[in-house]
1. Upon calculation of helix-only ellipticity at 222 nm (-39500 (n - 2.57) for each DSSP H run of 4 or more, over all residues; to 500) from the atomic coordinates, which of the structures 1, 2 produces -5000?
2. To test your reading of the models, identify which of 1, 2 gives 30 for relative contact order in percent (Cα under 8 Å, 6 or more apart) when calculated.
3. Have a look at 1, 2 and say which one yields 19.8 for mean count of other Cβ atoms within 10 Å over residues 53-60, as calculated.
4. Any idea which of 1, 2 comes out highest on Rg/Rh (Cα atoms, Kirkwood Rh)?
5. Given structures 1, 2, which gives the highest value for mean count of other Cβ atoms within 10 Å over residues 5-12?
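What follows is calculated from the coordinates using simple rules that are stated; it is not laboratory data. All values reported here derive from a predicted model rather than from experimental measurement. Cβ atoms are built from the backbone, for glycine too; each structure is taken alone.
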Structure 1
Amino acid sequence: MPTLLLRMRSPMMSWGDHSRFTIRDTRREPTKSAVIGLLCAALGRPRWESVNDLATLKMGVRVNQEGVVQMDYHTVMDGIKSGGGKGGTVISQRYYVADADYLVGLESADATLLQLLDTALENPVWQLYFGRKSFIPSCPVRVGIDDKPLAEALAHSLERSPHSLKRIPERLRCVIEVPDSSDVRQDVPINWQKRLFGSRCVDITYLEKSLCFSQN
């Protein structure tokens, strides 16, 4: 089955999947909800429309460069209490990943859907961002469609300059969606407005840099 490839690179990115109240977490790689949200922005699909077609895409992430988890503080004035009354000033801790680089793959038997998404990424309807509106891409997100299945597509080379190759680790962490595993992520969007999310299983493997990138 073909695989749609996306490049996610930026000085700062946030991939929260179980944030609550004043502590906003982040994972070390993109969540499925974040990727689907980005695709919805590219399509111009509003929050009240179904994302069932996008949620069925099989997702994998190859980490080209592991980022550094950082945290900043945000102050919110005139917060609202759980009972509905006016609250005081709230300080939140918001985590993000700095200086990371990912190759994301989305596999599907529906070639028409992948082509639609690829076209949308080339000319998105709304601004694309990585977790927060201020975290915008530092390079084009669109890579294209590979005729190979997900695992093989992620293992193939992505053109880079020799200088950038020096910053890539010898072994690349790869997080791929699988039918069953002990690593369960609750990041599959069901209903954006009600903030309902389903779960999926992933498996972590490692790829040799020499097999993923051309040294020429």
Structure 2
Amino acid sequence: MKSAAIFGGTGLIGSKLISELNMNPTYAQIFSFERNREPNSLGKLEILPLSGEHISFPSTPIDSVFCCIGTTMKKAGTRKAFRAVDYDLVLKIAQAAKTNGINNFVVVSSIGANAKSKNFYLKVKGEMEQSLSNIGFERLVIVRPSLLLGKRNETRFSEGLGKILFRIFSFLFVGSLAKYKGIEAHDVAKAMIFAAQNSSEKIIVLESNNLQDIADEYTNR
């Protein structure tokens, strides 16, 4: 029986991840680190406090860490604040995991992530990926979903418009454009769980089309 720790469990992907892990008999315990909920236990899910100052893992051995932490430039307000979440906090979580002997790390990045990008968002995501690659996990899974489909707790106008346009023009996303095709958040979650259990490579990067294929395999097991 396995246990998992989740960061960003209240977000679109993170909430789907918790649901999938709850239904997965392989996982006996799920620890969700959250800022806005009081610590409590709900079945095999345990809510733990998340502090940016210190990441404290439970004494229970953790098999995999799923990091879905992320914000937007609009919500962050400044580049410094954005980087503090999407780079600094993610790295702090990863380093704490490694220090605690956890060697299986799965992180949500972004399509187009590139440390050399002129786009600040994609540059930070790329730098985050590079830094995680240097920590030395036995298995590092980087997922780069394209447009996320699914209902959020918040409204994002540009994302909502993108979803409408995607559903109209989805038939165009084939061949080299396949990785830009939108993907349901619950399929990203399924692919993350499957990759955490089955990836044989030390570092694996999964684009949206890869995630979709893996999710389909996970569903049809």
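1. 1
2. Derived from the structure labelled 1.
3. Traced to structure 1.
4. Between 1, 2, the highest calculated value is found for 1.
5. 2
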